[in-house]
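Just so it is clear, none of the values below were taken in a lab; they were calculated from the coordinates. No experiment lies behind these values; they were computed from the predicted model shown. Cβ atoms are built from the backbone, for glycine too; each structure is taken alone.
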Structure P
Amino acid sequence: MKTIEPLTLKYLALSLLCSALALSAGAQAPRPNIVFIMVDDMGYSDIGCYGGEIETPHVDSLAESGLRFTNFRVTPMCVVSRASILSG
């Protein structure tokens with residue numbers, strides 16, 4: 001009958017420990033979903049959630065249950081804003 005070598009047993013124990021740690025790390029709280037909406041040629045108060053006269057019920061419901069940014073900067077051309085967002 002063959003016996004398990006001590007080194008093999010150590011590797012087996014190490015792999016079981018790493019698997020258990022990986023599974024316990026996966027049980028953390030789920031990360032939130034992020035919906036980023038970028039629109040060209042739209043003013044601050046054009047949509048309903050910011051006091052505009054255009055009815056936007058779906059965007060308004062997203063704004064009520066999420067975060068609304070009110071301090072931001074824009075540029076005359078959208079290329080700069082889009083490149084900043086994509087490159088971080």
Structure Q
Amino acid sequence: PELERKLDLNGRTVVFELEWNKLASRAVPQAREISRFPANRRDIAIVVAENVPAEDILAECKKVGANQVVGVNLFDVYRGKGVAEGDKSL
């Protein structure tokens with residue numbers, strides 16, 4: 001309060017100390033260019049014969065889309081109404 005009066009400061013005053021050498025030695029993060037193309041997520045269902053391994057389908061999707069696809073995940077295997085006997089939906 002005394003220093004506040006001497007310096008004719010009004011309102012809330014905050015005093016702090018910076019350890020400049022610690023601050024200056026920190027690495028400055030490098031920014032990356034923002035993509036012009038927004039990310040997008042797609043859920044795709046593929047109907048295949050029951051004997052086709054899901055791993056083969058996943059591997060092919062990753063191989064074909066290696067430069068554009070970030071991730072491929074199998075989240076469901078469906079057999080039933082709407083899918084022919086002997087087939088499965090991945």
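Descriptive notes on the structure:
- Structure (P, Q) behind the derived value 2, 9, 12, 10, 8, 7, 6, 6, 5, 5, 5, 5, 5, 5, 4, 3, 2, 0 of P(r) over Cα pairs in 5 Å bins from 0, in percent: Q
- Answer label among P, Q for the case where helix-only ellipticity at 222 nm (-39500 (n - 2.57) for each DSSP H run of 4 or more, over all residues; to 500), calculated from the coordinates, equals -6000: Q
- Origin of the derived value 6.2 (distance in nm of label points 7 Å out along Cα→Cβ at positions 7 and 79; candidates P, Q): P
- Label whose coordinates, when distance in nm of label points 7 Å out along Cα→Cβ at positions 23 and 47 is calculated, return 6.5 (choices P, Q): Q
- Source structure of the calculated read-out (mean count of other Cβ atoms within 10 Å over residues 15-22, 6.8) within P, Q: Q.
- Across the set P, Q, relative contact order in percent (Cα under 8 Å, 6 or more apart) reaches its highest value in structure Q.
- Parent structure of the calculated result 7.0, given that mean count of other Cβ atoms within 10 Å over residues 39-46 is the read-out and P, Q the choices: Q
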